[in-house]
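Asks: In structure tokens below, several structures.
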Structure I
Amino acid sequence: MSTKIKIAIIEDDASIVQMYQTKFEAEGYEVKTAGDGVAGLQLLQDFAPDVVLLDLMMPNMNGLDMLSKLRNAPGGREVRVIVLTNMGDTETATKVYKMAADDYIVKAEMTPSEVLGRVKDLLAKTR
């Protein structure tokens, strides 16, 4: 791989960020992180990731608000977004998909390796 695939992790739980960052970097991805939606939007502008892993429950700006702002920004529909949350209810999942998220993962139901597999699947479909 000549240019590294870029992953942005927007998540306020430092232990979760560390776990996923370690997993993706070990696989050769370039990873940058932000702890809330406001910092996340700035990161997307500065870093231009290939895939965003987005938590919903965060301070300052939650993931739903961030996803809405992203999708309404110029070029924001092209960014691949996987919502990675512990909100496993159908209502939240439906709302996220209506907002054009590419995937929806409940953290407690998947290992980091399984999340990595979902990212690889998404990239394979969109390249």
Structure II
Amino acid sequence: MPVAFVLLNTELGRIEEVLDKLLEIDEVVEAYSVAGPYAIVAKVETDTFDKLVKVIPEKLHKVDGITKTITLLAFGTAREFRTDACDPAKELAQRGDMKGLYALCRGCRQLKFCGYGARVITYGI
């Protein structure tokens, strides 16, 4: 599945508004406000490369409040990036054991390939 990461800057005071608009775009699967030279990072996925190269100028660039973008096309990873919890994490989350879940994710050797674990560590969810 073709993926792009789009780094965006916004007009002052409009980060949350732009984030909300970005997440309304079907192809934007994740979007985060970030610290650094850019205000937002958005992950865009489509089923074909042709769609990917169209969705960015036709949808993202039309979002009001964006002042600058840089698009990074992903070529792949050595391993599949997961967004859902693994079975042990699911069990801990179902039991409400957030300390155990945090410890599991923090110590996981697959953390760099796990969006779920990264969210647990970053946001405690």
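Asks: Which of I, II yields 0.8 for distance in nm of label points 7 Å out along Cα→Cβ at positions 88 and 104, as computed?
Replies: It was calculated from structure II.
Asks: Hey, another quick one. Can you tell which of I, II yields 22 when relative contact order in percent (Cα under 8 Å, 6 or more apart) is derived from it?
Replies: Numbers: I: 22; II: 27.
The correct label is I.
Asks: -14000 is what came out when helix-only ellipticity at 222 nm (-39500 (n - 2.57) for each DSSP H run of 4 or more, over all residues; to 500) was calculated for one structure; which of I, II is it?
Replies: Numbers: I: -14000; II: -10500.
Attributed to the structure labelled I.
Asks: Looking at structures I, II, which one was Kirkwood radius over Cα pairs in Å calculated from, given that it came out as 14.4?
Replies: Going label by label, the one that fits is I.
Each value in this text was obtained by applying a stated rule to the coordinates, not by laboratory testing. This structure is a prediction, so every number in the text was calculated from the model and none was measured. Cβ atoms are built from the backbone, for glycine too; each structure is taken alone.
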